[in-house]
Structure 1
Amino acid sequence: MFDSFLYRDVFTTPAIRAVFSDEAQLEAYVQAEVALALAQGEVGVIPREAADAIARKAPAIALDREQLKRDTENVGYPIVGLVRQLSEQLGEAGRYVHWGATTQDIMDTAAVLQLRDAVALIEVQLAEVMAELARLARVYRDTPMAGRTHLQQALPITFGHKAAVWLSSLQRSAERLAQAKPRALQAQLGGAAGTLASLADRGLDVRAAYARVLGLAEPDITWHVARDGLVEMVQTLATICGALGKIGYDVMILMATEIGEVFEPFSSHRGASSTMPQKRNPISSEILLANAKASRDAASLMLDCMVQDLERATGPWHGEWFALPQACLLTAGSLAQAQFMLSGLIVQPEAMQRNLNSTGGLIVAEAVMMGLAPALGRQAAHDEVYAACRDATARGQALLDALLKRPTIASALPRDRLAALCNPANYLGTAGAMVDRVLARQAKR
């Protein structure tokens with residue numbers, strides 16, 4: 001899907017694809033090799049003039065990609081072939097390329113550099129989506145609608161409350177993303193078995209300088225087989241996809257013909273059917289749901305890849321090469337679809353009110369029960385209102401009429417008080433106050 005000419009901009013975005021392109025990956029490999037040389041030149045492990053020459057010339061070297069492809073297929077990794085090409089074209093300085101490093105040092109560091117670029121894009125997108133949700137929560141703070149549990153009307157809520165619930169989930173994910181970055185975006189340099197033995201007593205100095213040159217966190221110890229930082233990041237990205245999938249699922253349901261309370265933005269033939277002219281399918285929402293499911297697989301694979309053998313893994317590491325880019329691509333794609341959908345979401349307060357009224361007051365049966373409880377006792381009130389609800393349903397009448405026909409209820413509260421209890425707009429609890437809290441948190445971001 002990510003490479004398909006037809007689908008690549010449906011499930012992800014051009015910007016995030018560029019981060020994980022072959023070109024970007026090769027640039028990240030070279031960037032890591034240059035940073036290593038600069039760090040070693042600074043510390044005095046290799047001549048400073050050699051480090052400067054590597055930094056000046058290496059990024060401009062035109063790599064023979066076909067040869068690199070053959071080397072990768074033969075060796076199983078691209079770094080041996082990359083180092084050979086760099087060394088050959090750097091002259092005397094080439095002898096110091098990749099000094100004391102191992103393949104995984106460069107590949108892990110490059111992956112982290114790509115991840116850093118991806119997360120920066122995702123954070124911008126996430127902020128845009130949260131801004132749209134905050135707008136919806138603010139505008140529709142007091143717009144009543146049916147809250148539904150088990151796919152049935154339960155109690156009144158507001159659409160602003162629903163949007164604020166969506167927003168709160170993404171707020172927490174934004175916090176997780178920020179918290180995960182220092183644990184995931186760490187330089188990797190450990191040498192063959194993680195001890196930096198090839199750099200003698202200068203290993204930690206080199207690693208500190210290496211991390212500083214790259215702008216990455218310096219790890220306390222080599223993480224060749226301790227993958228929790230990257231795993232945490234992928235779990236966080238999958239959580240974002242899941243939160244967006246929930247939004248998409250809600251919108252799909254609310255777009256159903258029998259509900260019709262919200263609709264995705266209209267554009268000619270968007271969501272059209274090839275055979276049914278009347279259809280307006282929830283395309284963005286469907287992609288949000290699909291991406292949420294796919295991101296779960298990426299998260300699961302990363303967790304599986306945590307179990308690595310001894311000091312260097314024999315295969316689990318390779319699984320990350322699938323999962324890490326996929327999680328980023330899916331997250332960016334979901335955020336793009338969510339931003340499009342939410343920025344143009346068509347909200348129908350009239351339909352919300354119509355559906356609220358469709359049960360003739362049954363949706364606020366709890367309000368009536370709680371209103372009667374002081375006079376009758378909670379359980380007696382429950383039983384009386386339950387019986388009235390059954391009568392209203394059987395006779396197709398409004399709840400208020402059924403309540404007034406029950407002497408125990410009619411004698412407990414006057415008609416105007418019962419009518420007020422049967423008005424869904426009067427039973428919204430602290431929905432508005434909770435919306436305000438979520439919006440206040442958003443304002444501090």
Structure 2
Amino acid sequence: MKATLVSVRQSESARIAGAPQLTPELLAASGARYSRNNEGLHSILAKIDPDNLDKSVDSIFKMIDYGHQSIADMVPVAIFIDEISIWLAYLIWSQCPTAGGQESSTRYVKLSSDGVASPDMFGIPDAEIPRWREFLDESFSFYTEALGFWERVAEDRPEVMRIPQNLLDDPSDKTQKQVARMRRNFAFDRSRYFLPVCALTNMMLIMSARGWVQLCQYLLSHYHPEAIELGKLIAEQLQLEAPRMMRHVASQPGTVAGLKDELSNYSKICSRDQVKEFTIQAGSEPSVDLFLPPGISDDALCHALKHHSHRYAFIGEPCRSTLIRFGWERVSFAEIRDLNRHRTGTKYCPLVPVGFYVGQDEAHRLGLNLPPEFSKFGIDQLAKSRELLSKMNVSYVSHLLLGHEFKFDHSTTFDKFVYEAELRTGTGAHYRYAKHLRDAVLRLSQMVPLTASKIQLGLAEPE
């Protein structure tokens with residue numbers, strides 16, 4: 001595991017133009033001074049001692065002692081985080097929905113058993129490590145087998161990939177590379193459900209120092225050993241760019257207690273609610289609740305989409321002020337990782353596994369059958385994970401796969417839902433979350449038919 005701060009350097013064009021250069025904290029201090037006078041930027045810059053930039057921060061504005069955390073929002077920080085588990089990456093995104101960033105994609109990168117988190121990062125007792133290693137070997141073996149299965153499907157029946165004919169007919173090197181990538185995606189999309197969440201990934205985030213401090217507080221307060229370790233590493237890097245914020249970086253007693261309460265609640269759910277018979281489609285039907293403001297009619301909602309021709313296009317005020325809550329009782333963790341990345345609103349995902357998805361419905365659609373041991377392996381690991389969770393054993397996470405399903409709800413405004421539905425059904429969308437969003441729009445069409453018909457779904461319903 002590694003966390004590396006990356007500072008932003010002035011471009012050559014900015015240097016030639018004589019643009020000012022400020023450290024992140026000096027940038028925040030200069031901006032903060034606007035709240036107490038109107039002297040203008042150049043007057044503020046004149047107070048800076050170029051030979052002692054850190055001292056200049058305090059001479060301009062004692063931003064931390066002033067009591068406004070919002071000032072720390074003006075301290076930009078970029079940190080690259082290497083070799084953390086997929087599980088921890090999910091937790092980070094859940095806490096940082098407005099951060100900019102990227103993560104290594106299971107849809108583009110082939111993972112192997114060489115890259116998994118160490119057992120101590122998941123709190124696995126020494127006596128259980130050999131059994132856990134066997135689980136890892138099996139999961140990657142199934143992953144490789146599933147990858148081969150779907151690669152053969154793509155080779156034998158290229159039409160099922162729905163690659164546009166104009167791309168297939170274009171002999172240019174650029175286009176053929178795109179086609180090859182789409183072929184790989186087809187197989188990766190359908191085989192990734194066997195990847196364990198303890199597989200390693202890389203990610204980077206750009207957000208304010210305030211955001212990093214809040215993330216550190218969360219990680220240091222967590223019961224997950226890997227989260228605590230990363231919190232320490234991020235704090236070390238944050239010290240380099242925003243040292244005045246470091247007195248706020250510590251475990252928070254309220255967060256410690258709250259996270260333990262949530263774990264206890266998850267344990268009670270496992271003990272109380274026995275998982276029923278596993279079926280591929282169970283729980284996939286969406287729930288949608290729409291909350292229109294007073295005075296806003298269905299017609300007004302529809303009219304607000306009149307000038308909306310693509311997902312980035314204008315959406316009228318009635319949609320922007322209408323609330324929507326949508327979700328599913330069972331969504332695989334693979335899809336939740338993508339759905340969780342949407343910036344707006346609030347997501348609710350109790351971390352209790354309730355099912356396993358492996359792509360059997362996709363195989364049936366093509367007149368094929370997956371080996372029965374595919375589903376059995378996932379269900380066996382589901383039972384193992386729930387058994388550990390029922391005992392409040394934090395290592396329950398170590399037996400989860402990307403195919404394991406959880407409840408997931410998202411509350412946001414209607415215009416943001418339209419964007420998400422159009423994005424997640426567009427070109428290159430993963431087939432499973434495209435179905436989830438199509439189903440949500442179909443459910444919506446039963447409530448506000450004309451409005452739903454205006455949403456520009458990009459990926460056609462599979463035949």
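What follows is calculated from the coordinates using simple rules that are stated; it is not laboratory data. Because the structure is predicted, anything quoted here is derived from the model rather than measured. Cβ atoms are built from the backbone, for glycine too; each structure is taken alone.
Before moving on, here are some points about what is shown:
- Test item: Kirkwood radius over Cα pairs in Å calculated as 24.7, pick one of 1, 2: 2
- For mean count of other Cβ atoms within 10 Å over residues 231-238 computed as 19.1, the structure of 1, 2 it came from: 2
- Computed 0.75 for FRET efficiency 1/(1 + (r/R0)^6) of positions 239 and 431 (r between Cβ atoms, R0 = 30 Å, to 0.05) - originating structure among 1, 2: 1
- If you line up 1, 2 by volume of the Cα convex hull per residue in Å³, for residues 103-310 alone, the top spot, with the largest value, goes to 2.
- Value -21000, calculated as helix-only ellipticity at 222 nm (-39500 (n - 2.57) for each DSSP H run of 4 or more, over all residues; to 500), assigned to which of 1, 2: 1
- Test item: distance in nm of label points 7 Å out along Cα→Cβ at positions 7 and 351 calculated as 2.9, pick one of 1, 2: 1
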